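Okay, got some structures for you below.
Bear in mind these aren't lab numbers, they're just calculated from the coordinates by the rules spelled out. All values derive from a computational prediction rather than experimental measurement. Cβ atoms are built from the backbone, for glycine too; each structure is taken alone.
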Structure P
Amino acid sequence: MPIRKILVVDDSKTELMFLTDLLQKNGFAVKTAENADDAMRRLEEEQPDLILMDVVMPGQNGFQLTRAIARDPKYAAIPIILCTSKNQETDRVWGMRQGARDYIVKPVNATDLMSKISALA
């Protein structure tokens with residue numbers, strides 16, 4: 001399934017702007033959410049083809065939200081790429097065990113992100 005619509009979940013306005021700009025320049029339609037509640041509302045409105053998920057957020061963190069989405073039959077088919085400053089191998093392994101399809105460390109390298117998105121399509 002081609003990836004056209006991407007939901008970016010991050011509590012940093014700077015990161016949201018950077019990723020939105022990068023993805024739109026590459027032809028994707030982008031919606032954003034600043035926390036888990038916001039992200040779930042966006043999912044109910046319109047299902048994206050991919051979710052880029054920050055880990056460190058107030059309230060429910062990205063690991064918890066990834067697990068909740070991956071275990072929900074309505075949303076389980078949506079791939080999630082964790083996009084975080086947590087750069088330890090244990091974090092990557094834990095994120096993948098929660099249901100993420102891939103993991104990218106901030107600061108995001110545009111070429112790496114695009115190739116990870118292409119690999120999912």
Structure Q
Amino acid sequence: MNIRLFESELKVMEVLWREGDVTAKSVVEALEKQVGWNKNTTYTVIKKCVDKGVIERREPGFVCHALISQEEVRRQETDALINRFFEGSKELFFASMTEGRLTQSEADELMRLVEKLK
């Protein structure tokens with residue numbers, strides 16, 4: 001599944017990733033507190049997510065279930081960023097993200113991660 005989510009849709013998904021399966025009413029309450037959305041706005045965004053196939057509506061009680069993981073969205077968004085700004089080159093992306101910006105301990109941790117991948 002390769003789906004791009006708008007910022008508003010990500011806010012709904014973040015509630016589900018954090019809370020697990022919850023009612024639409026619970027999503028409304030969470031987003032009212034977090035970003036000041038009203039009920040209609042939240043229900044509209046939930047419907048868009050259902051239409052995109054990233055949320056499943058379960059009955060009884062209009063329970064929202066995430067059909068895509070946060071990690072999958074992160075991967076897709078990172079791939080899109082690399083393709084858009086770095087001509088698909090992970091090496092250019094990595095160089096841009098690390099050049100002159102890492103502490104020694106961060107560099108050491110990245111080296112440990114790279115060694116694990118070998």
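Ranked on mean count of other Cβ atoms within 10 Å over residues 49-56, which label among P, Q comes first with the largest value? Biggest value here belongs to P. When mean projected area of the Cα convex hull in nm², for residues 41-96 alone is computed for each of P, Q, the one that comes out at 5.1 is Q. Given that helix-only ellipticity at 222 nm (-39500 (n - 2.57) for each DSSP H run of 4 or more, over all residues; to 500), derived from a single structure, equals -13000, which label among P, Q identifies that structure? So the calculation was done on P. As an exercise: distance in nm of label points 7 Å out along Cα→Cβ at positions 17 and 81, calculated from one structure in P, Q, equals 2.2. Which structure is it? That value comes from structure P. Hey, Kirkwood radius over Cα pairs in Å derived from one of P, Q reads 16.5; which structure? It must be structure Q, since only it matches.
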